[in-house]
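Participant: So, here's a batch of structures to check.
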Structure 1
Amino acid sequence: MPSDTNGSEQFSAKYLHVKARAVERARERGETGTRVAVPRTQRLPPGQYLTQKFPVLDLGVQPPFDPDTYRLTINGAVRNPVSLTFDELRDLPSIELTADFHCVTHWSRYDLNWTGVPFETIVDLVDPLPEATHVMQHALEGYKTNNSMEELSHPDVIVAYALDGEPIPREHGAPVRIIAPHLYAWKGAKFLNRIEFMTRDQRGFWEVNGYHNHADPWSEERFSKDE
């Protein structure tokens, strides 16, 4: 129908406009395409042990990925909500990030290499409202986790779609997951399909089950003092 066509064209034009703005701001930040997350002076957080393995931890469901139907929806308290195909996400300015990975179950692995879109670019794309203070990450299998805007504005936070130059394996969160190296890994959702900007904090799956709302590994913020 003509109305559907006009609506699609209007969305495409708006998307291209906000994408161009996001690309320009990424260029202004001087991103070179690679970034190494600088670890703290104490590289291994307290209570952690180093492993060369990459254990698999999830809710017991690893949803299939269909590139033809997958969408990453970014909405909530934003001026420019979008629903990106996998190709549209990968077409945004991206970086390679080498970073350490810290799981709340006490293991850490050094120097994982991810490719993805800096969260800063996501912010540029959707233009959050001034009252947006927090973000909820939603996953395909129903998992969700919350963060403050301040934590996700860290320069090493990315929306990752590749690991070691290859698509993220299904067991490690395909097709998309958020990587936030300065927090315990549960604060970056695997199987990501929605990023919701919020005007107040709401706790996610593990947070309502007694895990810490912030999750700084160097302060061993594993469990909530409120529980």
Structure 2
Amino acid sequence: MDDRDEKFQRIVEARLKLRARYLDKMQGTPSLSDARPMGSGAANRHGMPKLPPGQHETKKWPVLDLGVPFEPVTPESFRLRVDGAVEAPVTLDWKGFHALPQYEDVSDFHCVTTWSLMDVHWKGVQFSTVAALVRPHPKAAFVLIHASDGYTTNLPLEEALKDDVLLVHTYNGQPLPPEHGGPVRMITPQLYAWKGAKWIQRIEFLQHDQPGFWERRGYSNTAHPWRDDRYS
């Protein structure tokens, strides 16, 4: 086993331990505990309706953002800071980000504005891998995600650590386009899509919840599509 394989094994083991720490809370989240449809992707729909209530399917991926000017992010300028209530804060550049274990998944993308993009092929790094790298403090319970355009959104760790929450750089076999958050954005398939962030630049671990941009403006803090959970 070479050094890279050993590093990967350590990260995977740490990720599994971290996930186990939050497993009971994960199993209690609505997308996993409700008798109604469970999460996203064909494998998780369990024969229930294809779309959450109030959603319609789109074949094109609409572009939505804050419309705030900011310095474009490129692979060369990409930096992801991961800090807060953690033991080993880190800043990853493009090379360091791609050196982490890569993960491929197919999931759905539900926007609160009532459209859903179904069965999307993604490739990136699991959020739980990044979390394992920095080792959250025992009292860490939330994360606040920061984007390069000033956008923020918050998540409890039991949602963020799910296997399908990814920091993606590839969409349907192609590099993630800049207008959709490239080179790297976060996706949260079991929640409405605003709980992810385009142009991700910082992941801040917190002991206490801190509402993000839309949460402060009346959007739901929990954002479960299958419960039509759009607004507070």
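Any read-out appearing in this document is the output of simple, stated calculations on the displayed coordinates, not a laboratory observation. Computed from a predicted structure; not experimentally measured. Cβ atoms are built from the backbone, for glycine too; each structure is taken alone.
Participant: To which of 1, 2 does the computed value 0.95 (FRET efficiency 1/(1 + (r/R0)^6) of positions 28 and 76 (r between Cβ atoms, R0 = 41 Å, to 0.05)) belong?
Facilitator: 1
Participant: Another question about this same structure. With distance in nm of label points 7 Å out along Cα→Cβ at positions 140 and 156 as the yardstick, tell me which of 1, 2 scores highest.
Facilitator: 1
Participant: Taking distance in nm of label points 7 Å out along Cα→Cβ at positions 52 and 212 from the coordinates of each of 1, 2, which one would give 1.3?
Facilitator: Here the read-out was taken from 2.
Participant: Another question about this same structure. For structures 1, 2, which has the highest computed value of distance in nm of label points 7 Å out along Cα→Cβ at positions 124 and 148?
Facilitator: Comparing 1, 2 by distance in nm of label points 7 Å out along Cα→Cβ at positions 124 and 148, the maximum is at 1.
Participant: Let me ask you something else. Of structures 1, 2, which gives 23, 49, 26, 2 when P(r) over Cα pairs in 10 Å bins from 0, in percent, for residues 132-179 alone is computed from the coordinates?
Facilitator: Numbers: 1: 23, 49, 26, 2; 2: 18, 44, 32, 6.
Matching structure: 1.
Participant: Additional query: Given that Rg/Rh (Cα atoms, Kirkwood Rh), derived from a single structure, equals 0.96, which label among 1, 2 identifies that structure?
Facilitator: On the way: 1: 0.96; 2: 0.94.
Label of the originating structure: 1.
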